[in-house]
Structure I
Amino acid sequence: MSHILVIANETVASKQLLDTVQSGAGTGDDLVTVLAPVNAPAGGYVVYEDTRRAAAGRRLDRTLEALHEAGISAHGMVVETNPVDTVRDALATLEPPPDRIVVSTHPAEKSGWLRKHTVDRIRDVAGSTPVEHIVVDLESEGGPKNVLVVANETVVGAPLIARIRERAQRGPASFLIISPQSDPTLAHHPEAERRLRRALTILRGEGIDAHGQIAHPDPFTAATQAVEDERIDEIIVSTFAPSKSPWLRRDLIQRLHKATHLPVEHVVLQEEAAIT
């Protein structure tokens, strides 16, 4: 039996990956194992893993369904290890052992895996097992955009919630909401977590793909860390009015646009428009 091991996360449901796997599989005697690593970003204090796992699980389910429809025996799971450890563990435990590995990533300018030389490290771990690397451009396939939302006290404000709704209606999008905190010495931020959970509950209740985390206290650092960790296509920053916002006094919008070369939209919350 030929056994193909596929390692992919955001690109796991891409047409290009499916075509690659199907072209490498014959009929009847092939097995495909698809593993989707989901890591906690290094810059977050509190990560809502359930939302990340759920999004990865939905993508994985679509891939397995497509492979089954093509007559290919396939199974898979979302795993909480980095891609290199995922491959190492799979080679030690899967039966029969994989005789081919396919690793799918975003293009270099958007891929955290490539910035961390993940494919080269997987090849080192794989030894004599062939490793094929495919680059998937989800934008050209019409896949969802990743929108980074930076907000703290305004995260449940009506203007931001409305802006996220409008963006979700305009085209497929997944939203990562980060809430920078003022005191990095504290292990817990109950009020910030309550606000963030409420925002996620509102959005997910409307079918919007959203997840979030409590982040580095400096919003610029928190945002640039997120861009380093994940593929980000757009940024939305939510603040109070300029007279009340220290973020705006530090030119956050302009600095983020210059540092990331991404479109940055600014949403302003007037206090009377807040959601309690």
Structure II
Amino acid sequence: MNWWRASQFKKSNDKYDKSSYDLELNLYSKLLKNDMLHYGYFQNPDIKPEDISIKQIEDAQVLYSQQIINQIKRKNESILDVGCGMGGLAKIINEKNLNVEVLTPNKNQIDHIQSKYPELKFYHSKFEDMNTSESYGTVIHSESLQYIDLDEAFKMVEIIINSGGQWIITDYFRINSSGINKSGHKLHDFLKKVEEYGWKITFQQDITGNVMPTLKFINMYAERFLFPLKHFAFEKLRFKNAKLFFMTKLIRDSMERKIHKEMASVDIKQFQNEKKYLLFVLEKKSN
């Protein structure tokens, strides 16, 4: 009977839509309390991870947001924050008396924004499925373009952007096809689409070094706390209940593979060898 119930439970949980409920982003939102879910921007790329506090990470996230806001030129026109997360960036934009709207397919994030930032107009939708008659002077993709097909993204921005409007993108891009973690668009493919759809890059900044302290911080805590705790828990189970330890081998092996894949995305050397974190400002070329 328990096996049958387990099978039914598995069927009911098979469909997991990451865009609707991203477990990693939900975890980060509990750890950091400024409603921002990005890497942050450290002015001192050489800061040691053991010298970084949670407060400094949150301050770096605010500074990251400021890098984006500094690029907004059309301040009298509406702004759309695509993949807005918990609304932290939009909150800062709104505090500067700029008209900003937000979009996210994540129901938990929408509920949070409705509760904490009721003044923000929101769209509960994937960007490529957005249905609106509004147009915008600025469209922002802050660590959200990587989740969207490039052609779909370019086509939708062209529909909603005002003439001469700006498209501000901050994200990491892959510079080669190697590596375990394949997240992020290939830089070559992105630049090709920029040209293909008739856009021009008016500003570009490589901020890879400025996001590295966050990765160093994550790696330090993983090596000094998370991995030792995992080892302790597994070994404790082995000594306390060897039968259960043996029966859960497949589960533990699956966990190890998942951890290995996730850590590959924040491995410092791999990131620097495989990716660049870039800030782009795009404008549509004149016909």
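None of the figures in this text is laboratory data; all of them are computed from the coordinates on show. Quick caveat, the model's predicted, so the values are computed rather than measured. Cβ atoms are built from the backbone, for glycine too; each structure is taken alone.
Looking across I, II, the calculation of distance in nm of label points 7 Å out along Cα→Cβ at positions 101 and 205 that yields 4.4 traces back to I. Given that FRET efficiency 1/(1 + (r/R0)^6) of positions 53 and 237 (r between Cβ atoms, R0 = 30 Å, to 0.05), derived from a single structure, equals 0.65, which label among I, II identifies that structure? Structure of origin is I. A value of 19.8 for Kirkwood radius over Cα pairs in Å, calculated from one of I, II, originates in structure I. Using helix-only ellipticity at 222 nm (-39500 (n - 2.57) for each DSSP H run of 4 or more, over all residues; to 500) as the calculated read-out, with -12000 as its value, let me know the right label among I, II. This value belongs to structure I.
Out of I, II, choose the structure whose coordinates give distance in nm of label points 7 Å out along Cα→Cβ at positions 149 and 165 equal to 2.1 when calculated. Answer by label: II. Here percent of Cα pairs over 20 Å apart, for residues 5-84 alone was derived from just one of the structures I, II, and that gives 55; the source is II.
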